[in-house]
Each structure stands twice: as structure tokens, then as C-alpha cells.
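Multiple structures follow.
Values in this text are rule-based calculations from the coordinates and carry no lab data. Keep in mind the model is a prediction, meaning the values are calculated, not measured. Cβ atoms are built from the backbone, for glycine too; each structure is taken alone.
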Structure P
Amino acid sequence: MPLVDAELPEKPKLAVYKFSSCDGCQLSILNLEDELLELVDTVEVAFFLEARRRVLPPPYDIGLVEGSISTPEEEERIQQVRRDCKFLVAMGACATSGGIQALRNWADVEAYKRMVYPEPAFLKTLETSTGIASHVFVDFELRGCPINKDQVMELITALLIGRKPNIPTHSVCVECKRRGYPCVLVSKGEPCLGPITQTGCGALCPRLSRPCYGCFGPMEQPNIFSLASRFEALGFAPRDIKRLLRTFNGYLEPFKQASDDYEQREDAEGE
């Protein structure tokens, strides 16, 4: 159902859910501070265990989901969440790509369990950590690790008045140019992912003369291999480039596809 065709009641019910995550995206909502007071005047916060004990029964008009699906229990619970919510939003890197815990998707989970847990037989986990859209239909996705709190307000406002959310999808490099920040890649020769990363952070790391780490995932149509060729010219090996791509959004296409390609190159060099 298109977001712009929504017909919400006078005071819609809002639900905020947590799955496998660090709670950072929920904290971003709480960091709205003054805007949060306006929000609770506009919507009924019906389910948000991080913020309040009171729980109102479903159905809910808007559901915000933080975290990846990493356990059999979560796999079942997200199906019920989808049934309970008219509009479902995956917020943050974990909910949209599997998060940093998706690094296990390239590893042997059983070996991890044996090494880390004294009683691995009691641990119930899936072989992979995946985003919400891999399990249920998602109406909208908010990127970021964590999300941009202002984008949360933009999204909810757009839903309430029946228009498309205005969430930019251009690269972090555009933000650097607008704000007059020196290019880290050019001026310092450091591997910055800004040219292929979607904006949303306000170019926070380049503002501090640090390279972008790709917290908001790939921008629209990123030319990853062109940027990676620049990294190779700076002396970075396929293994280094693979590791750069496999961070917060490593399991999100096209980062995943490119990192898999560089893993193959790494294996070929080792033969």
C-alpha cells in the first residue's frame, strides 16, 4: 500500500520494536527531546518498551522496527509484528541489512558457538543475520547506524499528512561539497567510502577529517569498483577493500556483491 494513500485516524497508534540490535536507533528517537513532546501530542505511543511501560493492544498504524532477524523466535515474532502494523518501517543498519552481526553470514556460526559459549547446545540462533525485508514486506526503510533522528520526524510527518517522505539518497560527498569539508581521500590519501555511501549523517566523519565508514549503506547506483580501484592505487589489497565494505551494511547489496568479488580476488592471490 503506497504511503501517500494513507488514511490514518486522528491520533494514530505508534509502535516501536526491538530485535537483535544495540538499541542505538531507539535512543535516537528518544534524543529528539523537544520534538518528542510534539510527537506524543500527535500520535499515541502504544508500544515502546524503551520509553514507557504502558502497552496498548494492536493494531498499530505505524510500526518502527530496530534490529535484525537472528533467532528462530525473532523469525516468528516479525510475522506477528507485520500483521499488527498498517505501515512497517525498518530503521537502522541492523533492520535494513542485518547489521554488524551479519558478519557471521560469511563465517561458521557453529564454530563461533563452540568457542564463545560454555553450553552451545542451549543457544538457539539462525545461520544468518538478515534485515526485516528478508522476512516480511516493509513499507519503508530508514538507513543509518544509528538512524538520523530528523529523518524519523520527517517520515512520521509525511505519513500523517499523506505525502512521500523526503529522505535524500545522494552520496556523502555531496554533503562534504555543500559544507566545504576537504576531501579525505584526496587530501589525506585515506580510503573514504563517502563517494558510494548514502547521506544522512551530515558528513560527520569527514567533518572531523576522518574517512566515511559507510554507516548509511550504499547510495543510489554506487560505482564501487571505480572507487576501489583508487584504493588499490593507494596500496590497499583486496583483503583491505573487502573489510572496508563489510562493516555496518556489509550484507546489503551492492556492498555484499562487491565484497564477495574482492574475497575471490583475495583467495586467488593466496593460491
Structure Q
Amino acid sequence: MAAPRKQTLAVWKFSSCDGCQLSLLDCEDELLTLAEQLDIAYFLEAGSAVVDGPYDVSIVEGSITTAHDAERIREVRRQSRALITIGACATAGGIQALRNFADVDAFTRIVYATPDFISTLRTSTPISAHVTVDYELNGCPINKRQLLEVIGAHLARRRPRVRAHSVCVECKRRGTVCVMVAHGTPCLGPVTHAGCGALCPAYDRGCYGCYGPMESPNAASLSAQMRELGSEQLDIVRVYRTFNAASEPFRKESEAHERD
């Protein structure tokens, strides 16, 4: 009796820093176990061997920032039975989505000696703005244990068990004193998806929102609390405009204070 065919995995890079792909490589021993269950058919960060598609599952890092990106992601989608996006760039446009709030032509003229050579879109957008995505995993970078859970869930054909609560829950679990209550430090923890283990608050810093909005975030209430603590309108705009600036809840809240 022939052994069952292993599923094929492809890992793709678009506009990004490669940090989320490195999180996958950082799985080390787990990655070897994963290779027993999957054929890694395309993963240029790990090796130059390439197996042509179609693929059972594709993991995509990075945002869409050029016309070529937009064309290529449609081809990736056509070749993939399931498509999983990982990281702030792929799920929310990334730090490069700050261009969405500004004049890209002005940026290009300032940065490049010959701006006519630059071909770029006026916005940086998540993968889901262009093709159907089967699952989004937040983070900047992602949590490797969450990634292994998502891949394992795909292999087992079940729903991933990735919790959707806020960073505040992680603070309580590790016994970290709330930096907003104790020190008046602006913190996005109440509206940010868990996954980092509340790393920044553990060092008396406010959460920067690396994991993007949690489910049903009340950003307006958090902003009101920041104002009570002395934050100016521009400060609040800047708090929301970091790694997940273009995610809808953060974008709307930052624009609301920009208009005020």
C-alpha cells in the first residue's frame, strides 16, 4: 500500500523585512518535525530548491506596494489551495502603509536622486485587499508557536486555536502592573491582539500595537483615557500609526484625532 501523499507548502515574500519568515526558520526542531508532514516546495529564505505548484498551502509575508506585487499575489492565489498571511505587513500593510496618509510623490522626490526610476503604488495594502485569504496571523514579527498551531490546524483540518484576547490579559497572567494606571504611560494593550506575552509592559513601556487590533477593540475609549493622562491629539495619532497603522480600527481612530 502506497504511503499517503504529503501536502506541499510554499512560503512567499512580498514587501517586508523578512522577520516573519525568520520566525518560521527559528522553529528549528519543530521545523524538522513539520518537514515530516509537509513537503516544503518553495521557501527561498531557507533554500534555493523550487518545486512547481500547485501547492496545498501557501504562507505569505509582506504587503502589496507595487503593480508587480499585485499581479504576483493573484498568481500565488491561483496556485494555492489554502493561503495564510503572516505578520503586520501581510495582514495590515505594515509600517510602509504610513505612505497611505501622505504624498508618495513627495516622499519619492526626497529619498531618491532619480524618482522617475521608481515604480510604486500610492498605497501599501494587505494581501486580503487583493485576493481571498483563508487565515490571517497577526504580529510584527509573528509568534512562532502561533504559526506552528496554524499550520498544524491546517494539517488536521481544524480551526486554529489562536486566542483573540487583548495584551491586557497577558499582563495579568504574568503579574505585570498596568503601566497606564501606575505611571500614566500611553499603552495600546487594551485594544491590541495578544501574542507577544506582554513584552513591552513587562519593561515599563506601553504596548506599541505590534499584533494589531484585537477583536472588537474600543479604541475611542482608550483614546479618551490617554487624553485624561495628558496626551495631545498629535500624540494619539502617532500612537496608532506604527506597525498596523492601516488596520481599520487603528486607521479610523488616528484619522479621527487628526481631524480634531
Structure R
Amino acid sequence: MPSHKPKLAVWKFASCDGCQLSLLDCEDELLAFADAIDIAYFPEASSTMAEGPYDLSLVEGSITTPHDAERIHTIRNQSKFLIAIGACATTGGIQALRNFADVKEYVAAVYATPEYISTLATSTPIAAHVKVDFELAGCPLNKSQLLEVVSAHLMGRKPVIPTHSVCIECKLRGNNCVMVQGTPCLGPVTQAGCGAICPAYRRGCYGCFGPMEQPNTAALAAGWTALGATNRDIHRVFRTFNAAAAPFAQESDAHDD
């Protein structure tokens, strides 16, 4: 008999597959989901490809080629709900560093026959091209947050995902503030989700989950300067996993010598 369970599809664009692997890493929880949802299309996990339409699509990766820009519209048209997962899908990812340079120079430097490369001048998030129903940040994303988002969809409610900074996670974990100890840290402007892993080991946050709501990046940059960071240090630290996220991009530009 045909399945009446909601159909889930998982799609990949320009990315490292880390967020899809986080979904597979759910293991026992994923098996439990299989009783409630039909995993209809997931090339990373299965050779079985069911055709759409789909009730829920999870999209990993950024839009970096003309083909990508066309394909995302096809996926949007056959998806009732579409969720962008991970830094690449929500901010353009680390490949968005091309947005600050001439991509033709990169192509010429890397490829022996650049004339065969078809790429866009920028790397952009999924929401820059189609309507996205929810964005889940992280490089990679937090698998517990992913399970929460899928569960919320199945139950018809709004996902409960924190929007506060990593500093709150440090407090909950009992970490000593690394900035108080003299270590520059992006935690005050970065969205929670990692569990404050780096500060727990006395390392500054690298901003893997992108900017929190209304981040005061200028105040943080001033704090970094007081700790001895140079303009170059500040410029570089805001241009990593979420380089194209507006608050991070603007702050890096402000320290571009």
C-alpha cells in the first residue's frame, strides 16, 4: 500500500556534506523518525530516489553555479516546506569568501583549463534565491537542533531554537570567560548551538554558528583591540565560516586595511 507518511527530501548544493553527515549521525533517533516520516530522497544515505512532491526538504549548501540557481527553484516548487541547514545554506559558507574578491582570478590560479569552469561570481544562501521556511545555522549544524526542527514540523508547531549568544552556553556549562582571561573570542556575537565547545577548552569561539540576533560586533572588536588584536586579526576572524553574513561582513570591512 502507498505510504501516507510525510515525505522528506535532503538536497546538496556547494558544501562539504558535513550537515548531511550530522543527520546520519542521529542514528537511533533517525530510525525513530523513519516510523513517522518517509525519507523519500536522500542520495547521501540511499540509492532509492522517490519522486516529489515532498512535504519537507532539507537543503545543504550554497548557490555557486548557474545550474544551482536553476535547480533550487525546481526543488522549491516541489517542496511544501523548505529548511536551509548549515552555514553554507544560511550565509553562503566559507566559499562566500569569493564575494570579496575576483572569482576569475581564483579560477585561473586553481584550474589548468579555467574555460571549462562554470561558476557564479558570488556564493549566496538559499534564501537569496527562493522562499525559505526556516534556517538552521552551524558549521556543522547541531544534530539535536535538526531533530527539533523536524519534530516541530511533524507536530505542526514552531521550532524551539535558541537565538542567544554562545556566552549563555558558557554560563550554563560553567565555563570561565576566556576573554576575561585575555583570549579573544567571538562568543558574545555568535548564535548558540555548539554547546560552547571551544571556550570549554580555553579557546576563543570561532563563530561557527554565525551572528546572533542584533550582535554588537563593533563593541566586541573594541574589546579585541584592548586585548592586543590588530585590524588584520579582526578582519580575518570575521571572514571564516559565515563570511557573508551581513553583521560579520560589515565588521570585517570596517577593519580592512
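Ranked by distance in nm of label points 7 Å out along Cα→Cβ at positions 163 and 243, structures P, Q, R are topped by P, which has the highest value. Given 1.8 as the derived value for distance in nm of label points 7 Å out along Cα→Cβ at positions 107 and 219, which of the supplied structures P, Q, R does it correspond to? That value comes from structure Q. Ranked by FRET efficiency 1/(1 + (r/R0)^6) of positions 115 and 171 (r between Cβ atoms, R0 = 41 Å, to 0.05), structures P, Q, R are led by P, which has the greatest value.
Hey, FRET efficiency 1/(1 + (r/R0)^6) of positions 59 and 123 (r between Cβ atoms, R0 = 25 Å, to 0.05) derived from one of P, Q, R reads 0.60; which structure? Going through each structure in turn, the value belongs to Q.
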